[in-house]
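Some structures are shown below for you to check.
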Structure I
Amino acid sequence: MVILCELIGTLIVAVTIFYIYCKHVKFNFWRNRSIFLHDAYMKYKDHQAFGLYMFLKPFLVIADPDLIRTVLTKDFESFQDRGLHFNEKLNPLYDNLFFMNGNRWNNMRKKMTPIFTPKKINQMFAIVKECGEELTKFLETKAKMKESVEMKDMFARYTIDVIMSTAFGIQSDCIKEPNNEYQIQGKNILRIKIIRFILSISIPKIMDFFSIPLTDRSITSFYTNIFRKTVEYRQAHKVIKEDFMDLLIQLMEKGHVDDDKKTDATINKLTMEEAIAQSVLFFVAGFETSAATATFALYELAHNEDIQSKVHKEIDEVLAKHKDGLTSKTIKEMEYVEKVIDGAKFGKMQTKVGLVSLLSKYKFKPHSQTAVPFIFNEKSVGLAVKGGIHLIIEQR
């Protein structure tokens, strides 16, 4: 049934594309999809905003930096609807803050905001540090042999271990066991089936009628089962680890996290399904982005030895002053490292811990397998380089 529906969907999409192409000759999104938005922006960059169609659905693209800032900060409550709506019964993992709108989005934001305070994030530093130490230990043999390492894959395994530990309470061991089930499912959740996505955006009623989910049910079952089992175990054995999982359990049991002074008594408790969806959002938002950021940072350091030497020097000096080694306090003292890598809250912390852990022990050099300058993979959802980024790792 699903295959038949996808074939029907393919036919509908093909006819729609042909119609739009004939009517709007320059509307060639699918022929040049990797550069379409760039072309549109260059054409209308002198305008504050411009419109375009994703098939029959109109979208607004804001081009003016000041207007973008206003929309994303000051007036964000009026623009939180991203126009991507999915049936949460068919797609429970998509019932999260990114896809919600209206009152549901507002209520969920109030619940989730206290989770990302500096205090709460610092409480998870030990978990992140442990993953950083595991990464450093794993690469020790390669550093002794001065081997090359594909850094994007390496950091992806590291970030999966971090997020699975903090958001799902699971020791995934992706660093030590590449291509295990956790890494495979982590990659699968980022692979969007184009036909299903097109149908969900343009004619969602077809997806609803035939009960076709955007994400394979096996992926939904995987994350649902591990999250539910961890919650049940912690509640039964009163386990507290001060991670994101604990905070989500508090939202399920109380409707707010401990020491939240702005608690709104009218906010309902989080359901198990909602908690799972927020945890998956946390995974998706922090997995690919942090891995890419750390990878590109190391690439630049490998090609700029003087800057890498300054980073090494600062790391050594700061760590030498503190007997406790790498802590949330010492990492904040690394001002030059802060100039090399910046980001938002937890994402920045896990990226910096991974980088500092490696740079405290190793140095990196360019490898001939990686092009200079590198070439982006324009078909990738996130920032990715064709052929990957291979660097030579050496002991300091």
Structure II
Amino acid sequence: MLTDDRQNQILRELALRGSLNAAEFAKRLGTSGMTVRRDLAFLEGQGLLQRVHGGAVATTAPGRNPLSQVHGHTPAAARDSGASPLAGRNAGPGGRQRPLATLGMIVPTARYYFPGVIRGAESAAQELGVRLVLGVSNYSAAEEQRQIQRLLKSGVDGLLVTPSGESLVDTPTLDLLASADVPVVVIERSIDGVLDEGRLESVRSDHVRGAELAVNHLVALGHRNIALCVRESSPTSSPVSEGYRKALQAEGLLHDPELTRVITLSATDPETLRQELDGIVASFIAAGATAAIVHNDEDALMFADLCEAQGLHVPGDLALVAYDDEIASFGAVPMSAVAPPKFDVGYHAVQMCLNRLGPRRASSLALQRVILSPTLVVRDSTAS
């Protein structure tokens, strides 16, 4: 290994771990302890580390990022987030940028909702100089566990995981994550019910608040009989339903069970789904609904089409709010929608994981559970 490459490896190790044992590091690289000690002496002379008995520690002077001092500036996002000294990149063979760390990311699907989360994580990773390795569980708990084991075996420095189910409580997935010896950030799932979470952190959208935003918007337009349609199969249905009921209560409105419907697990093919939604539309109208919140966008668009087929005008006869804002704007009537902060969730997850890799990871850095608020995008389907 060339001297520059070896010294870059030393700086990378210090950026990630905060300290380095010379003998262990030399053994890992397959070189002599004397060679590593000479490198440490040279780098200390450059002000990039501080030698201690048996090895070295990262410099602690404000603004001194050893990797950025050699290979460029610290990205602004890393400065703002406090992620330094993890914010630099070191050059590999041929001038390629070798990542500071490799993070494994597991999502239930890469087709709906989660592309936004992935884009946010990718953006943060590019700014902070880390590599993402993606796995997709297809909402299979068994596949999710295989992916976690695969990534841990491959030597990733941290994990970003969206479990396939709504809760981690008493699951094999929780056992794997809680026992992992790398930082773990749970994405878009609550860990509030997990009693022994080990070192888990989380970042998620506040879907309770998202549903409240939808109800409050409709109430402000004069609606009192507001319906809700959610999917039985979606982990998001429970917090959306909670937020719906909470907002109705806050507005002094009674929760009418006839105005709440769940799309069953049996509605797996388009025709069965269409028939089930058609019945839900009819039942809402019979119960006197003047507005409805439908999770998710795909179901909301079909719901709007079925309203038209039954001779109903959106929003004149029934105002509609979709939940997710993935494709809601493309309806025949562009739909108002609750937009979870998908990009920000992914971005913050990477930052949190990298912060945990820094030298403060075992001392003063508190574990975090971050909840980000959705926004409401108003379009024609709720026009007054």
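All of the numbers you see were taken from the coordinates with simple rules; none came from a lab. Computed from a predicted structure; not experimentally measured. Cβ atoms are built from the backbone, for glycine too; each structure is taken alone.
Things to note:
- With helix-only ellipticity at 222 nm (-39500 (n - 2.57) for each DSSP H run of 4 or more, over all residues; to 500) derived as -17000, matching label from I, II: I
- Given 22 for relative contact order in percent (Cα under 8 Å, 6 or more apart), calculated: source structure among I, II: I
- Winner on distance in nm of label points 7 Å out along Cα→Cβ at positions 44 and 340 once structures I, II are ranked, highest first: II
- Among I, II, which structure scores highest (criterion: distance in nm of label points 7 Å out along Cα→Cβ at positions 292 and 316): I
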